[in-house]
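Please go over the structures that come below.
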Structure 1
Amino acid sequence: MKISIIVLNWNGSEFISDCLASLQKLSHPQFEVEMVVVDNDSTDSSPDLIRGKFPGIKLIQNDSNLGFAEGNNVGIRYCLQRGADFVWLVNPDMVAHPSALLELVRSAGRHISGGVFGSKTYFAPGFETHKERYSPKDLGHVLYYAGGHMDWANLMAGHRGVDEVDTGQYDHDVETDFVNGASMFIRSLVLNAAGLLDPRYFLYYEENDFCQRVKRRGWQLIYASQSILWHSNARSTGLGSPLQDYYITRNRLLFGMRYAPVRTKLALARQSMDLYFKGRPWERRAVLDYYTGNLGAGSYQP
């Protein structure tokens with residue numbers, strides 16, 4: 001069995017070394033592992049850092065920033081052509097437990113109808129959303145993702161267990177509504193059937209769109225409870241940034257109008273008009289771009 005690990009990098013010089021070092025320490029007996037970094041035209045020193053510090057890792061450099069969706073697609077196509085049986089997408093601000101990959105493989109063996117598997121993910125110490133809640137012994141055990149749930153009536157995607165201290169309450173594999181894009185372990189059969197990530201999203205919601213397409217083809221989405229990673233949340237984009245205002249607003253419309261019930265679509269259209277007239281500047285531009293079909297990278301300029 002061959003597994004390809006894909007890490008998409010964009011200006012990740014401050015954190016990608018920790019990610020790649022942890023991935024090189026993974027336990028993977030009896031199967032072949034290839035690591036690939038796809039660089040989205042970084043302007044910092046991270047490509048040189050990767051070449052110098054991790055010479056055994058395949059580095060693919062894009063000529064422009066293709067976004068999360070198409071940037072990962074470049075790596076996925078490369079790995080599928082090389083015969084990967086599974087592709088594991090890992091964010092560059094993640095650090096993996098040494099058994100994280102092995103436990104994903106074991107979960108895939110237990111759940112033969114599972115097409116996409118997501119890991120139990122903690123906030124990296126110091127990156128908790130509500131730092132004042134936790135004692136020092138809790139750090140590194142505060143949950144970021146233990147499965148996903150969709151509120152289709154309000155078109156809200158939530159992480160099960162988020163901000164809770166892990167006491168073993170989510171230590172069982174379960175079927176889930178979506179797998180978070182920070183760690184997505186995907187059967188190649190599923191990629192061949194459902195297609196790749198939709199580049200129209202560029203950034204945000206592309207993993208949920210992919211998950212919904214996978215479900216519609218009869219595959220399950222599985223939370224793999226024994227596979228563990230730590231996430232330094234939003235180190236590349238910044239929480240509450242104009243970038244998030246733009247892409248989350250626009251792509252929520254794109255996602256909702258494709259998959260939500262009719263009543264939710266009507267509510268979403270009304271909300272979009274409110275944002276267009278009363279929202280923050282990049283929210284207003286996001287609504288305009290959605291309705292004029294300016295997708296992909298769109299109008300956002302940092």
Structure 2
Amino acid sequence: MLLFPNCKINLGLNIVKKLSNGYHLIETVFYPINWCDILEVNETTNQNKPFNLKQTGLNINGKLEDNILYKSFKLINEIKKLPNLNIHLHKQIPMGAGLGGGSSNAAFFINHLNTTFQLNLTDIELNTIVSKLGADCAFFLNNKPAFAKGIGNEFEPIKLNLKHFYIVLIYPNIHSDTKLAYSKVIPSLPLNDLKNSIETLAINEWKNVISNSFEESIFDHYPKIKEVKDYLYQKNAIYASMSGSGSSVFGIFDYLPDLTFPTNYLTHIQLPNG
């Protein structure tokens with residue numbers, strides 16, 4: 001079975017408060033983007049390897065035990081007996097990019113296991129399981145635009161449709177350090193209601209009221225990321241922003257712009273109605 005886990009962008013991101021346990025309360029809007037990995041899942045009779053993972057595409061460092069797909073398999077297998085599996089992940093969504101690619105892989109994989117092997121896990125159970133893997137994992141279970149709060153794991157529906165626009169997504173080949181990003185941010189209450197702003201304002205007004213709290217510290221540390229955002233506005237983006245804690249930057253356009261980037265940058269364009 002082939003799955004195509006997609007990524008997301010953040011429309012606005014406010015760091016509201018730091019908790020005593022080290023986590024941060026945030027608010028943001030997640031919007032799905034059709035930049036996808038390719039995940040193949042097949043049952044196998046090989047009893048020597050309950051979970052066999054092959055990875056191609058973009059390089060993923062680390063041990064198998066640290067891989068989010070392996071962690072997903074272990075979590076499910078502890079409560080519902082799974083068959084032995086052969087997994088092939090072809091990685092196309094860059095890591096350290098603020099796009100949630102790993103979380104998407106986990107959510108799509110767990111959804112597939114639940115459906116294919118008739119595990120009968122409820123939505124609440126699925127949300128509980130995937131939340132152990134990452135705060136934004138649960139978003140990809142439904143994969144629809146959502147307002148997120150808490151530590152990024154509490155979701156509300158939002159009225160948002162960008163299907164009439166071109167969305168240009170740029171990864172400037174920089175792996176952003178999320179811990180560094182959080183360490184440089186001073187939490188504060190936002191001046192504007194993010195959900196209301198997204199739902200009621202015209203997109204060309206967003207740049208005046210919607211921002212990403214990570215940008216200032218990340219741009220200081222990685223000025224090339226700021227250069228990408230500035231370039232998108234020079235090309236007449238209606239709205240441009242860094243996604244998550246970076247390093248990817250997106251621009252929303254009402255036409256397909258003529259853009260030029262270094263060859264080591266990764267780019268994706270989501271077409272209208274895409």
Structure 3
Amino acid sequence: MTHAQNAPDSSPANPKALYGGTSSRRITVRDIAAAKARGEKWPMLTAYDAMTASVFDEAGIPVLLVGDSMGNCHLGYESTVPVTLDEIAVLSAAVVRGSKRALVVADLPFGTYQEGPVQALRSATRLVKETGVGAIKLEGGERSAEQIRLLVDAGIPVMAHIGLTPQSVNAFGGYPVQGRGEEAAQQLLRDAKAVQDAGAFSVVLELVPAELAAEVTRTLHIPTVGIGAGPHCDAQVLVWTDMAGMTSGRVPRFVKQYADVRASLTDAARAFGADVTAGAYPAEAHSFH
């Protein structure tokens with residue numbers, strides 16, 4: 001093999017790529033569909049405030065999810081169930097203001113779409129009008145197909161969410177892996193096809209066996225977004241506090257921690273406290289005369 005063949009590819013990155021692309025405009029659902037067509041994988045992270053959103057946006061993360069996971073990691077709830085539409089709206093607007101390029105997707109929280117399509121449209125319309133998000137996410141497969149269809153017909157892009165749906169934690173009795181066994185696997189496939197047929201532009205697969213997620217990804221023409229669903233999905237999403245090591249205690253098996261932000265922040269707070277109690281802060285450099 002020649003030196004030229006060994007050399008890394010020095011050609012410019014695809015300007016249309018979701019991650020690493022050079023386009024400065026907002027990413028849209030058309031860009032998401034194009035990435036699926038060319039076989040491009042892409043990352044997604046949650047965000048709940050303008051400052052964190054600006055960091056992830058600058059890092060090139062193409063899709064930011066204002067997830068109802070804020071209940072657990074931002075608002076101090078024990079689950080996502082108590083999160084309200086008002087809370088989602090305030091934080092979604094902050095994430096939109098803090099980002100320039102990323103497609104911002106907002107969750108519809110529990111109790112804001114289960115009554116039926118009309119309630120879902122009312123809730124989604126409020127989020128789109130008041131916050132500026134580019135898409136809505138809601139949980140459920142076949143049971144949520146009519147809600148998805150009405151939102152899409154009204155011009156609101158929808159990201160679906162099947163497999164483990166955290167808003168159903170009380171019905172599941174916890175957070176078990178979904179789709180194990182032939183009957184459960186067939187139901188998940190039906191759910192995936194139902195949300196695609198209803199017009200969803202992508203679908204989150206949560207806590208699903210990797211083999212089943214791979215089959216769903218091959219079957220659908222819309223992108224799959226995995227979380228605890230193996231490596232074969234078109235995209236991967238993590239809760240940012242898990243990814244960055246902010247979460248205390250145990251994290252799910254599927255999480256890879258890329259930093260220890262909690263330890264760094266703890267060290268900084270302790271150093272500040274020590275300086276104040278010792279009279280070392282503020283020093284002359286931090287004072288006005």
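Structures 1, 2, 3 were shown, and relative contact order in percent (Cα under 8 Å, 6 or more apart) at 14 was computed from 3.
Identify which of structures 1, 2, 3 gives the largest calculated value of mean count of other Cβ atoms within 10 Å over residues 202-209. The structure with the largest value is 3. Upon calculation of mean count of other Cβ atoms within 10 Å over residues 154-161 from the atomic coordinates, which of the structures 1, 2, 3 produces 16.1? Going label by label, the one that fits is 1.
Comparing mean count of other Cβ atoms within 10 Å over residues 34-41 across structures 1, 2, 3, the highest value is found for 1.
Every read-out reported here was derived from the displayed coordinates using simple, explicitly stated rules and does not represent laboratory data. Just so it is clear, the model here is predicted, and its values are computed rather than measured. Cβ atoms are built from the backbone, for glycine too; each structure is taken alone.
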